[in-house]
1. Thinking of P, Q, which structure, once relative contact order in percent (Cα under 8 Å, 6 or more apart) is computed, gives back 29?
2. Of the structures P, Q, report the one carrying the highest value of distance in nm of label points 7 Å out along Cα→Cβ at positions 67 and 99.
3. Using distance in nm of label points 7 Å out along Cα→Cβ at positions 35 and 123 as the calculated read-out, with 2.4 as its value, let me know the right label among P, Q.
4. helix-only ellipticity at 222 nm (-39500 (n - 2.57) for each DSSP H run of 4 or more, over all residues; to 500) was computed and gave -33500; which structure, P, Q, did it come from?
5. For Cα extents along the principal axes in Å, the calculated result is 42, 37, 35, so let me know which of P, Q that is.
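Only the coordinates and a few stated rules stand behind these numbers; no lab work does. Just so you know, these numbers come straight off a predicted model, no measurement behind them. Cβ atoms are built from the backbone, for glycine too; each structure is taken alone.
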Structure P
Amino acid sequence: MELATEKGVARELKNETPVLSLIGTRGKEPEWNNRRQSTGHIGIPLVSTNFIDTIPMLSRLFSDLGLKLSWLTDSDSGLSIDASSDLSGIFFVENAKESTDSKGRKIIPMQAFVDAYDIYTVFGIGGQYQLGNHNIVAIIFFTKEKFSKTIAQRFLPLINLFKTFTTKHVLQQRIFSD
């Protein structure tokens, strides 16, 4: 709700609004190892394509993964991934300090974080579950290393492995179950 209020879209929230939810986190700082301690990323309501476009990293993530967002405005359309992405894809930002989107915005807007932790390449792997629902998953890595998209693509098989091991929990709607 905090992000929706900050971005001026709180009035657009509905009970059926999909939310991009943080289900796990791991990192250098102790608070990075507990998703409940996340500030600003624990849940991002996907109220509209316009809203998603206000968040450069999220917009790039959906675009790079081949996620078509027409389902946000067309109630007859389900979440779908571009067929060429084979239900999984890669998100890639070679240089977190300098990479910008088509509007000239930093793709990784939290530049204080990038500088403080000497982040260079950011990449993610993700995709859609083959369950006939709107469940997607993305795993995002913030690295100090500089490497090419070809190297990042080597991680892509992990997303299918992750989906294989979590499909049962998704079907049982037990993602947040301890």
Structure Q
Amino acid sequence: MTPSLEQLQQKIKALEKQNRLLKKKLERSESSRVELENVYEIQSKLVTQTIQGLEKSQAEAEARSQELQNAFNNLQMMQAQLVESEKMSALGVMIAGIAHEINNPMSFIAGNIEHARGYVENLIAVLNLYQLIYPEPDPKIRALIETLDIPFVIQDVFQLLNSMESCSDLISKIIL
């Protein structure tokens, strides 16, 4: 049974919509990456400026020992904050990369569940038609149908596909 033109157009529209969504996600990821790079550059400039300030303070250290001690304590605190901020920035970049790498195969799986469902429906239609045309199959075929419990398999395969779709939706939400 071939899909109608309208069904094909609907599938094309769904795929185009999914493609647009993926492009938007990619643009957001790229924007986040650029923003994180800009933050890193600013932090590097801040570290450079802080180091230059420290060198100037050391030149004046003999005259103002107490002021240097206070400035040094402040510098240590700021440096710890910068290191922590840099760690968080690197973690954000890493998480964005991991999410992107998970999203690619997940999108493939999610995009193919409907195709798999359609294929299964087509196979079931063939089985049903076969049973209508040949209501009394060969004993070997009848034995295999009973062994495989085909009615259960037909019911369960759709539950499996629905579970796969739910799980892929959940993974997509987690990635976002």
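1. Value 29 for relative contact order in percent (Cα under 8 Å, 6 or more apart) corresponds to Q out of P, Q.
2. With respect to distance in nm of label points 7 Å out along Cα→Cβ at positions 67 and 99, the highest-scoring structure among P, Q is Q.
3. Values: P: 2.4; Q: 4.5.
Going label by label, the one that fits is P.
4. Q
5. P
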